[in-house]
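Some structures are shown below for you to check.
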Structure P
Amino acid sequence: MRRHPALVRLSEEHHHELAHAKRLLRAAVAGPEERLAVASAYVDAFFTETVEHFRREEEILFPLYVRHAGSTAVLERILREHMELHGLVRALRVEAAAGDIPPEALRTLGNLLHDHVRVEERELFEEIERIVPAAELEAVRLKGMSGE
């Protein structure tokens with residue numbers, strides 16, 4: 001799907017998160033070594049990439065959306081899931097440090113991550129593009145939201 005230039009970078013990052021979700025779900029049925037490797041890789045990616053992604057959404061994009069739509073159920077869900085993902089990854093980091101990754105931890109995280117990205121892309125971003133004037137999205141893009 002074609003995105004406004006202000007949202008392209010975030011959408012590309014969502015694609016990477018979907019790939020992580022798929023790896024987490026595959027690793028849930030793998031052996032302990034693979035579970036540990038995949039969990040450790042995602043913990044690293046989360047704290048080096050995803051946290052910054054969330055910050056750009058929460059500090060730049062979502063306030064713009066709220067100015068036009070107010071607080072909506074989908075936005076509240078997304079913000080709640082950001083917090084839940086933080087908690088799950090922090091717990092996964094502790095489990096990785098102990099060297100034991102329960103399959104259910106990877107399943108829970110992988111499923112939430114997958115569903116979260118799908119809702120952001122298919123519902124929230126669609127709504128943002130529909131209600132936020134293009135000029136305001138362009139201003140956000142020029143502030144560095146798109147990574148250009």
Structure Q
Amino acid sequence: MKKGNKNLYISGLILGLGLLGAIDGIVFHQLLQWHHVVLSPNIKLEIFTDGIFTALFSALLIWGGVKIFQDARKNEIGDSWKIFLGGIFVGGGTFNLVEGIINHHILKVHRVKPLADNPLIYDLAFLAIGLLLVIIGLMIKRLETNA
């Protein structure tokens with residue numbers, strides 16, 4: 001892969017991580033109020049940890065945007081929307097997989113929907129969506145690299 005498209009792919013990965021973090025925070029933490037980063041009887045702790053999470057995914061979004069700008073200034077950015085979109089999907093899916101495996105299964109700091117009759121179904125669906133996003137992203141990227 002050419003350097004410009006590699007830079008574009010990496011920017012897409014970073015933006016995908018931040019984008020799925022934003023979707024998770026907005027949908028699951030705020031709109032549906034299914035969980036917080038840390039489930040605790042202390043609401044201040046829950047809100048604080050959600051704030052740290054928001055700062056982290058916001059930093060990823062800023063980093064991805066700045067990387068595109070810096071690469072463009074050096075004339076080292078590709079022009080393939082497929083490479084870029086593939087990176088976004090792979091980054092987003094990676095967010096779901098890493099966050100799901102670490103927070104839901106290893107650290108057990110929260111579940112996707114802890115008050116559900118069977119919270120494991122929601123946790124597994126979260127991982128399945130992550131895997132699906134990664135596969136879609138790799139397929140989109142492959143379309144470009146095979147063209």
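Rule-based calculations on the coordinates, nothing more; no lab input. This one's a predicted model, so the numbers in the text were calculated from it and none came from an experiment.
If relative contact order in percent (Cα under 8 Å, 6 or more apart) is calculated from each of P, Q, which structure is the one that comes out at 34? Walk me through the numbers before you get to the answer.
Details: P: 48; Q: 34.
The structure behind it is Q.
Could you tell me which structure in P, Q was used to calculate Rg and Dmax of the Cα atoms in Å as 16.8, 54?
Values: P: 16.3, 51; Q: 16.8, 54.
Answer for the origin of the read-out: Q.
One of P, Q was used to compute mean projected area of the Cα convex hull in nm², for residues 18-57 alone, and the result was 2.4. Which label is that? Spell out each step's value before the answer.
Working: P: 2.7; Q: 2.4.
Label of the originating structure: Q.
As an exercise: P(r) over Cα pairs in 10 Å bins from 0, in percent, for residues 50-97 alone, calculated from one structure in P, Q, equals 24, 46, 21, 8, 1. Which structure is it?
P
Here semi-axes √(5λ) of the Cα gyration tensor in Å, for residues 2-81 alone has been calculated and equals 30, 13, 11, so which of P, Q was it run on? Mind dumping the intermediate values first?
Details: P: 30, 13, 11; Q: 34, 11, 7.
That value comes from structure P.
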